[in-house]
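In the part that follows, the structures are each spelled out as structure tokens.
What follows is calculated from the coordinates using simple rules that are stated; it is not laboratory data. Since the structure is predicted, the reported quantities are computational estimates derived from the model, not experimental observations. Cβ atoms are built from the backbone, for glycine too; each structure is taken alone.
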Structure I
Amino acid sequence: MKLELPAEKKLVHTMTMPIRWGDMDSVGHVNNALYFRYLESGRIAWFDSIDATPASGGDESFIIANVFCNFIHQLEYPGDIVVKTFISNIGRSSADTWHTIERTDRPGVIHATGGATVVWISLAEHKSKPFPDWLRKKLEAAETA
């Protein structure tokens, strides 16, 4: 099953990172599990940029409700990748994040796509909570910018 990224999404963050030698598997390409780390790195870097880093010592945080990755082209060492993060569907306590992964030496060629639904929760209660006003403003500003 291939999950498609929606047409209605807003680019909120772009980051470049190296493909490390240790990311490779015995077949000579980046291990599939590492793609999820790349997506996570993009999502966390965006959270950092809006001062919403998960579990940063507060009593509320983001958690992941689901996550997926579509593997389109192999990634191989050496090289650098660009992880683009998008947002859509901001709800009461959740939002959808989407990602693309490209190599810097092959701009425009998508090697993987993915996404995750993130939910804002009370860490003490283990229950979803509405986004606080300060975060909702940042999310809505990002979605409409």
Structure II
Amino acid sequence: MSEKTKFSNPDIDIHRKLAEWAALCAEHTLHIFEEDQDTDKRPRLAIETLRAWMRGEKTMVECRAAAFAAHAAAREASSPAAIAAARAAGQATAVAHMYTHCSHAADYAAKAAMFYLDSDLQAKRFKEEREWQWEQLSEYLRSIGFPKGI
């Protein structure tokens, strides 16, 4: 058995890559929530908890609690864009529990970007956000991140 095989787990590597991508997607629109709810740090703390999990410093259970807190922040937000941005953070953090949450994080982030603009610009902004997300994800993981396509 080679050293790489002995110490490498491709499933965990893929899980962490999807977590990183979900965190990037959520962070890309986190400012929208923070502009609306400037004193509520729960979505940002959720993403920080996910990043700590990726480094082995937090548990999946801690990530679940942080994800639930981000979703609670979404319920208290006032605008559709802020709600979607907080949900993106919650879904991203939930990737620690189940990697398939990554596509939901991307969906909510794209919705946040879309709702942030006037209605005549929303479709264009949604498409731009999805294209940005597509470019951030490794080609071999796109079928997981975008199960229905871009």
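The value 25 for relative contact order in percent (Cα under 8 Å, 6 or more apart) was derived from one model only; which of I, II is it? Provide the component values of the computation, followed by the final result.
Working: I: 29; II: 25.
Of the structures listed, the value fits II.
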When mean count of other Cβ atoms within 10 Å over residues 19-26 is calculated for structures I, II, the one with the largest value is II
Output 99 (volume of the Cα convex hull per residue in Å³, calculated) maps, among I, II, to structure II
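Work out the source of -23500 here, i.e. which of I, II gives that when helix-only ellipticity at 222 nm (-39500 (n - 2.57) for each DSSP H run of 4 or more, over all residues; to 500) is computed.
Values: I: -7000; II: -23500.
Traced to structure II.
With distance in nm of label points 7 Å out along Cα→Cβ at positions 75 and 99 coming out at 3.1, pick the structure among I, II it was computed from.
Details: I: 0.8; II: 3.1.
Traced to structure II.
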